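Here, each number is a calculation from the coordinates, and none is a lab measurement. In this text, all values refer to a predicted model and were calculated from it rather than measured experimentally. Cβ atoms are built from the backbone, for glycine too; each structure is taken alone.
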Structure I
């Protein structure tokens, strides 16, 4: 009994310390009307320099500081060939109303929605414009035969589901189970400029409570298996299509569940195709097992959809499913 009490006290202390640490990581903004000045600098810039299209993503890191990535050929999903070796990085800060970025191969100046691209020696190469991309499947209407899981009216299709201003809150799962299906879901990540890694807008879509497609603010990151679009710790997305936080994003998923014989032996692997913001990031991938903590969990042919609560205010809307 004393041992259990001591263990409980240790857990409580850990929770308190975790909460204190989280408070020290800066603002967590969910309302686009309440962003800081850095948010207007953060984002995507694109244009043509000479004969080559160029894309640059600028990521806010708090207190007027930024990271940036330059993509030869255009932005991810818009020309870049997803060769991670040719991503060219820079860092910078805002001073006197102008944001200066400097990298080993290039530098830039940002002011009033324009990015002046400079060579390493300071020579001006051209001007890129800030763009706000939208997923081509944003606000997609549910087709005939679809089950509406969430349309902003109520949470009747979700266990212990809660809403925030007409949006579905993370930390819930569907009341019904599904096997093979097509799914459309829209999500919005919070703006946490001082958050890092898995603390920056973390959630996840669990399919059949077995296979996680990660949801995370991975804007401008490399695109690995534990970042947005990754099949958690199992397969990286083909390209990192994460838009900036507070931008509505989409997953469009085709899923076929694992098939089992009468003895429960798996005869066919679960398979998935994922489109993130309209771009295929997984194409008919076959799961060897569950993902992450579900790796050793026995697979099944039907199960719920789970929207993970990882302590971050991620919001969802326009969720529908077409059972196959």
Structure II
């Protein structure tokens, strides 16, 4: 183990393709996906649609684009989507829905588990009146801050949306983490987690460890609309089969091992529980949040970087375990954190 190289816990997006993944990418059969004739992309899309129990799928360069294409496929100009105040689609995707889709967000406060109160959702749905944007979509996120959105809540929220005539979209960037944390068979569980939603976006470049790529799943009609939006947004790719092959490899080899990342996150959190002035949120998946007393927070990210551990945050630090972090890395990171927090 080379501890001269920083232990990078900033995000699970920092993973590097494994040797097996690189070999699969080099061996991929390629075509031109803009013409619809990249066989590896087509195969991945069919596989993912079947896996998540939907009619069709569309490969995307990024999760941000996948979410935006979903919003634009569900909503027209002047429509509105209901979303969490701290949800990725609202807070960390550049305002794309409003800027590029002319779709109004209606953000709502979130509970500690990422849920939106059912009463708040119902109260936010606008009447059919020219004074208001047209409420069209409810968007949820799983996992949210590394927490698995409770299944009973998802059933209630999506049922409410259907009763009120709203479609539903799930930002499932780390949906496979949620599945791995919730069941012994994550490949079966991910279908169950996707079932209540009209559309779901999943990401391959986080815990699954590919260099790039996400996908949107939904009905054939919705995916056709999303395909048009992807083109407008510059998301057409040519020989994308190399990236699709990485995603295929990840589905074959990197889903069940997500539990290792969860175990490493739990190990990291447990090792910091007794530090004074440090509050640790027990992780459900691969993300650990640490809240620091103000006197400990000044310059802490830079201090940890200098000591060889990379993270993000200020008063609240975020550490994300992933494919490239093993048990020895966690132990070394713990030693650094205990000495520098």
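For relative contact order in percent (Cα under 8 Å, 6 or more apart), find whichever of I, II sits highest and give me its label.
Working: I: 18; II: 26.
When relative contact order in percent (Cα under 8 Å, 6 or more apart) is calculated for I, II, structure II comes out on top.
For distance in nm of label points 7 Å out along Cα→Cβ at positions 29 and 117, which of I, II scores largest? Let's see the in-between values first.
Details: I: 2.7; II: 5.5.
Structure II comes out on top.
If you rank structures I, II by distance in nm of label points 7 Å out along Cα→Cβ at positions 125 and 221, which sits at the top with the largest value? All intermediate terms of the calculation are to be shown ahead of the outcome.
Working: I: 2.6; II: 1.9.
Sorting by distance in nm of label points 7 Å out along Cα→Cβ at positions 125 and 221 in descending order puts I first.
Which of I, II yields 0.85 for FRET efficiency 1/(1 + (r/R0)^6) of positions 101 and 141 (r between Cβ atoms, R0 = 25 Å, to 0.05), as computed? Intermediate values should be presented prior to the final figure.
Numbers: I: 0.05; II: 0.85.
Going label by label, the one that fits is II.
Who wins on distance in nm of label points 7 Å out along Cα→Cβ at positions 229 and 293 among I, II, i.e. which is largest? Provide the component values of the computation, followed by the final result.
Values: I: 2.7; II: 4.8.
Ranking I, II on distance in nm of label points 7 Å out along Cα→Cβ at positions 229 and 293, first place is II.
If helix-only ellipticity at 222 nm (-39500 (n - 2.57) for each DSSP H run of 4 or more, over all residues; to 500) is calculated from each of I, II, which structure is the one that comes out at -12500?
Working: I: -2500; II: -12500.
Corresponding structure: II.
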